[in-house]
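Right after this note come the structures.
Bear in mind these aren't lab numbers, they're just calculated from the coordinates by the rules spelled out. Remember, it's a predicted structure, so these values are computed and weren't measured experimentally. Cβ atoms are built from the backbone, for glycine too; each structure is taken alone.
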Structure P
């Protein structure tokens, strides 16, 4: 399949490489050109602009936030975006973590332009992207999802269908990231309490994860907190704050209070005020440690 891929960051590079390994033709664009040149060594074709990937059957965007997706899809005064260059019948898969509101706008814009839009955000960190072990949450037209399934099978270990409304996938993703952020916050508070009381952090982690909290998320993030291993970041602090804010925005539009999300948002802001922009979002745990005098 001829695939256009926009966004070769920590996640996108591994995803695009897996598509190439599976025999798909990939034309890539990235704002930092050195990333596309790196992928070119694996057999990709380089595009000079986002619109340069539009002739492909499927265009995948894997970008950091709403602003980046808007710029690429809708373009600017200086240059057109992907949407205006897509050929009739082609499919745009947005695999970014974006707002529900933007996803709805994208669905409407593609529908009126004769192209298909599938929202397919993912759960997994860069190592999972490289290994093709992402969990993919797809929503949109059933036929479009079926056409995209061979690509999903290469990039992920399993695809979950969230229905025909594309933004359902984005809402589900935001709920998951809100819960992950809440777990990290809880771990940070728990380890601050344990350390202040004289408990060995590694032993505390072992007991908790071998008894009542055996899930990988507790083991993985708990291990990062115990080791204070926050760099290099797999998912940076500003992105964590962004996702919690998007969850709060979705909740406000639906009139659903999320008091824990509000607290976690403030903890991220406190961490960023300390200059931790380049640390993994698990570093929000240090806010609790500092508050405890550790």
Structure Q
């Protein structure tokens, strides 16, 4: 796991080839068909190099949730392990990782109560709601982007209904993944290098046809309000196109959005238990990870042998 532009996908493919593994995507946007360039989705050739799961499994108008992803990911990783191969979960969507290992809040708010709560949010800007979340549940606010209205409102709904911060509710949940033995690695970069790499990566995505991809999606009938369009950068590009502007002019806006998102990802992953942080700016970091994985598998496979 790790923030955007830290090299997760390339590392996962390398590890899969070295250790006879299969990759399970933990990315909230790569699930959507047609959203390829802007999500940094692995190419067909890369998928041929190592089996990938949970990519291109949803239509753009389909609402995808952390709980749904966790259910499918859990079944997939067990299937991979049952076939004697190594499951490698890879992605940057922290909430989905937490869901896979049992950190979701299972609270159902009655429909009439939910409607009443949501009515209090009407007409309020996302920043205002985020400021309220910072006051009510600062721990959860630190894990979210100030622009993530969906998750901000969900956290506020939980707080208003249950009277307990969402972050505390998360901490109380049993970890459904406790039967899974795992090695949790977080890739990171020093902030200046991260900013440079994000800018470079975003420019390369624009050059690779990201604005053209959004144009094709809009022309195919995918509205800018579709759930898939919530992905980083997509809505900004779509709005520029819909207003007759030059999508390329969004480049700086998207770079800024990505910087903010990467910062929120790092904050989220800092709260992960048992995580090993790897600075990918250091020479030899790949060899370090490979050695850690090899040692981990020796221990796990040794422990699974009959005594």
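Just checking, which of P, Q has the largest value of FRET efficiency 1/(1 + (r/R0)^6) of positions 12 and 236 (r between Cβ atoms, R0 = 30 Å, to 0.05)? Walk me through the numbers on the way to the answer.
Numbers: P: 1.00; Q: 0.60.
Structure P comes out on top.
Sorting P, Q by relative contact order in percent (Cα under 8 Å, 6 or more apart) from high to low puts Q first, with the largest value. log10 I(q)/I(0) by the Debye sum over Cα atoms at q = 0.12, 0.14, 0.18 Å⁻¹, for residues 84-243 alone computed as -0.77, -1.02, -1.28: which structure among P, Q? Considering all the candidates, the number was obtained from Q.
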